[in-house]
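In what follows, structures are represented as structure tokens.
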Structure P
Amino acid sequence: MTSRDVRLVFTKYDGSLHWHQTMQYLGEDEHGVWLGARAGATAQRGNEPPVRFDAPSVQLIPAGQWWTAVFNDPPSRVEVYCDISTPSQWRGEDEVTMVDLDLDVVRLRSENRVFVDDEDEFAEHQVRFGYPPDVISRAEQTAAWLLETVSAGAEPFGSAAEPWLDKVR
């Protein structure tokens, strides 16, 4: 497949627009589809002003999984950022969507520390949006698995992103 722009769209459980951006399709491997953004790319949360990123990054969209992952180049403080989300849905070749379920697993570059973030938001949104018990359970299980896997540096959280980052550096 040739390089093309892909619209990456996260919504919240009520369908409202969350983070969204246009990225470049880089390719696919055993881990999933890889999208890339060069330094200076922007993303937007809902209708807020766009945010500019100083470092190149790649986004992994694994098929059928309850997470996605962003791998950032230096100088970004965050090396790996995993969103717990519903499995991705492709709308043709140029748009992929998923529902953000609040929980994130983050690996900081300088401290090599991995943690689960936004547990308070996850608890609040369970009530506000009425997450079903199976969605809550799946999100918690996925966050626990990611915490362990990212901490261990197991693939795709080891070196799998490097060749993809090379394409956007």
Structure Q
Amino acid sequence: MNDYFRYTRIGLALVLISLLFGIGLGIGFGVAEDSFKDYITEGIAAHQNLHDANSPSKIWRYGQRAHFHATGIAAFSIGLVVLIMLSNMKAAFKKTASTLIGLSGLYPQAWFAMFLLAPSIGRDAAHHHWLTQMLIYTGNGGLLLGIAILAAHLGTNAFTEK
């Protein structure tokens, strides 16, 4: 059984970290939702000139999206990594594709970064912040490249172990 995990450990670990992040946010919201909302309210109060009447609900939604995306993306990414694990893909491609798919967990981190940044710098600035952009492009790019490698393997037998 250890041979199955040999080349996909990194990707699987990244996906599980994302899943734990999403579950942790859900637990945090259930236990201390008021603390999250107080963070938003205090940040908006300190930087009123950056916000409008929609800011509290929009920023709260960023935190919720981090939770939803982390658990959802991790759920289907686990399936993709297991598919790679069980395939006859070359070892180097298994490692690459599963790691790239594991990076998909950075996309929900972008929503969480927007949640953390928006109260103090505004919603638009949080969307365009370098950290947010880096997380979006790395997470989505990794997922798309990993899926492309897997699809090429499944569709054409490319990268097959001889």
Could you figure out which one of P, Q the value 1.4 for distance in nm of label points 7 Å out along Cα→Cβ at positions 33 and 89 was computed from? P
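Given a computed value of 10.3 for mean projected area of the Cα convex hull in nm², which structure among P, Q does it belong to? Don't skip to the answer; put the middle values down first.
Working: P: 9.4; Q: 10.3.
The structure behind it is Q.
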For helix-only ellipticity at 222 nm (-39500 (n - 2.57) for each DSSP H run of 4 or more, over all residues; to 500) computed as -29000, the structure of P, Q it came from: Q
Taking relative contact order in percent (Cα under 8 Å, 6 or more apart) from the coordinates of each of P, Q, which one would give 19? P
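No lab work stands behind these numbers, since they all come straight from the coordinates. Predicted model only: the values in this text are computed from it and were never measured. Cβ atoms are built from the backbone, for glycine too; each structure is taken alone.
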